[in-house]
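Listed after this line are the structures, all set down as structure tokens.
Read the figures in this text as sums done on the coordinates, not as results from a lab. For clarity, every value in this text was computed on a predicted model and none was experimentally measured. Cβ atoms are built from the backbone, for glycine too; each structure is taken alone.
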Structure 1
Amino acid sequence: MTFAFAVMTVAGMQAQLLYKISGNGLTKPSYIIGTYHLAPVSFADSIPGLKEAMAATEQVYGELDMTDLTSAENLQKMQTAMMLPEGTTLSKLLTAEEMARLNVVLKELMGVDMTNQMVAQQLDGLSPQALQTQLSLLIYMKKHDGFNPQATFDGYFQQVAQQQGKGVGGLETVDFQVGVLFHGQSLERQKELLMCLVDNKEHTELMAEQLVEAFFKQDLVGVKAVMDEKEQTKCDSTPEEEDALIYNRNANWAKLMPQIMADKATFFAVGAGHLPGEKGVLQLLKNAGYMIEGVK
């Protein structure tokens with residue numbers, strides 16, 4: 001491969017979200033797409049070759065098998081994971097001054113805050129991580145009308161597979177994701193990151209918009225640039241946190257995917273932030289001997 005061709009190949013890999021995986025003994029190609037959980041289902045129509053790739057595959061794999069999330073047992077696990085330990089509340093965990101700052105943001109986003117008894121009953125028992133997730137969602141919804149949590153871009157691919165009688169699977173379990181997303185940090189660190197959002201709401205909004213813009217441009221380089229941006233403060237993710245949330249999971253998936261693809265041509269749909277970079281899924285698959293081509 002010439003240097004010029006190599007540069008063109010790398011540049012081409014960053015200009016879309018959908019990639020073909022072939023070679024390394026595969027009898028049929030598989031595909032992988034980078035998703036964004038708040039993107040509308042209609043965005044699928046903007047992705048070249050998507051319908052053809054889905055038609056050419058025999059099963060769909062996501063980070064999770066989305067049907068697992070709907071079981072009563074797993075819904076209860078998720079709800080329990082989002083709550084603070086019994087006897088602990090946000091109003092006990094945060095100082096009066098921190099609660100006042102949190103209430104300012106809640107009032108901006110919801111029109112009410114935790115001085116309202118009904119709101120306090122709903123929110124005071126949430127873990128800081130769970131509340132941070134809710135606030136991030138509200139920040140997105142404030143700028144993007146029409147978000148429907150019942151019709152997400154993540155879930156679209158598995159729904160189509162089920163409609164077509166194809167198999168659906170997950171690279172992770174609900175238990176694993178609960179552990180990573182809600183039990184991976186101490187309460188003190190969760191509180192610190194919650195207050196980072198509260199005290200830097202405008203910056204959080206800016207970063208969220210830059211990430212959304214890069215995704216809708218199908219620009220993986222831009223997605224990674226936003227994820228990698230550092231403020232050189234305690235609000236930055238630590239290397240250990242990035243490993244737990246992104247890079248260790250990438251490595252796990254790259255180990256699971258070869259057998260899944262060998263069994264059946266598979267359409268993988270995972271978060272776009274997991275695809276780019278030296279430790280991204282695309283590069284890990286290339287390192288394992290697969291050919292990765294952007295679908296035009």
Structure 2
Amino acid sequence: MGTLYLVSTPIGNLEDITQRALRVLREASLIAAEDTRTARKLLSAYGIATPVVSYHEQGGRPHLEPILQRLQSGDVALVSEAGTPGVSDPGFELVRAALAAGHHVVPVPGPSALTAALAVAGVPVDQFTYVGFLPRRRAQRRRLLGELAASPRTSVAFEAPHRLRATLEDMEQALGPRPLAVCRELTKLHEEVFRGTPAEALAHFQQPRGEFTLVFAGTPAEDRRSSTGDSAALRRRLGALRRQGLRAKEAVGQVAAETGVSRRLVYQEWLRLSPPRTLT
């Protein structure tokens with residue numbers, strides 16, 4: 001029985017690929033690629049002639065069958081458009097199906113926007129939380145950022161260029177002047193790493209272009225020590241004010257004044273409130 005290899009490929013610079021990855025791509029009987037055009041560009045640069053087929057996870061089980069059949073007689077290499085298959089990229093369904101069929105699944109590690117951004121961010125990375133792409137809907141995104149803002153761990157997320165400014169606005173509300181690194185087009189020609197606060201990043205990225213990885217520090221120790229209010233009690237009070245019709249700014253200001261807890265920390269609790277119920 002064949003082996004399914006999860007081959008990490010460059011996230012930009014084609015030189016960022018391991019000798020092992022090149023060997024596996026040459027020796028595999030088939031390469032399953034998220035984007036066949038991107039895969040063929042890489043293969044052409046290194047003179048690799050292995051057959052390539054398209055793989056995505058929208059087709060369901062029938063889309064997996066040809067690859068699983070090929071695994072019966074030979075090895076298959078899975079590549080995503082960039083980086084590591086299965087990490088914010090297609091791969092999970094194929095991995096699960098291959099394991100269920102008794103095949104070996106082997107990682108071939110390499111480039112990663114996640115680890116590259118963490119390495120250059122300039123914030124503590126001994127512990128971190130990775131959330132992939134942030135929610136598209138603003139209410140969901142704000143709730144998630146509120147949860148992450150209260151954590152002592154560094155957080156990492158991906159964001160699309162057309163949503164970057166809206167996300168930075170939400171970060172300014174949730175994080176305040178928290179250290180933030182905005183990594184753009186990592187390893188590519190126009191690579192940029194901006195370090196500053198969300199407000200400074202918002203001023204800098206007037207017309208965002210490219211692919212973005214966001215890294216921001218966890219709650220400072222002094223903020224954790226100064227948060228004397230009980231989180232559950234704060235949410236109860238905020239919930240009561242919301243039911244009275246107060247909006248976020250009004251409710252947060254009132255609770256901050258009542259408790260002495262900073263507006264930023266109170267706002268984080270506001271973001272954790274469940275969405276208001278609607279009658280149907």
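Matching task: 2.0 is the computed value of distance in nm of label points 7 Å out along Cα→Cβ at positions 77 and 149. Pick the structure from 1, 2.
Going label by label, the one that fits is 1.
Please compute percent of Cα pairs over 12 Å apart, for residues 85-132 alone for structures 1, 2 and give me the label with the greatest value. Don't skip to the answer; put the middle values down first.
Numbers: 1: 62; 2: 72.
Largest calculated value belongs to 2.
1, 2: which one has relative contact order in percent (Cα under 8 Å, 6 or more apart), as calculated, at 38?
1
Tell me which of 1, 2 gives 14.4 when you compute mean count of other Cβ atoms within 10 Å over residues 181-188.
Derived from 1, not from the others.
State the single structure among 1, 2 that was used to calculate helix-only ellipticity at 222 nm (-39500 (n - 2.57) for each DSSP H run of 4 or more, over all residues; to 500), giving -15500. Display every interim value, and only then the final one.
Working: 1: -15500; 2: -12500.
Checking each candidate, the match is 1.
For which of 1, 2 does FRET efficiency 1/(1 + (r/R0)^6) of positions 101 and 197 (r between Cβ atoms, R0 = 30 Å, to 0.05), calculated from the coordinates, equal 0.05?
Label of the originating structure: 2.
One of 1, 2 was used to calculate Cα extents along the principal axes in Å, for residues 45-212 alone, giving 57, 33, 27; which?
This value belongs to structure 1.
Ranked by percent of Cα pairs over 27 Å apart, which of 1, 2 sits at the highest value?
2
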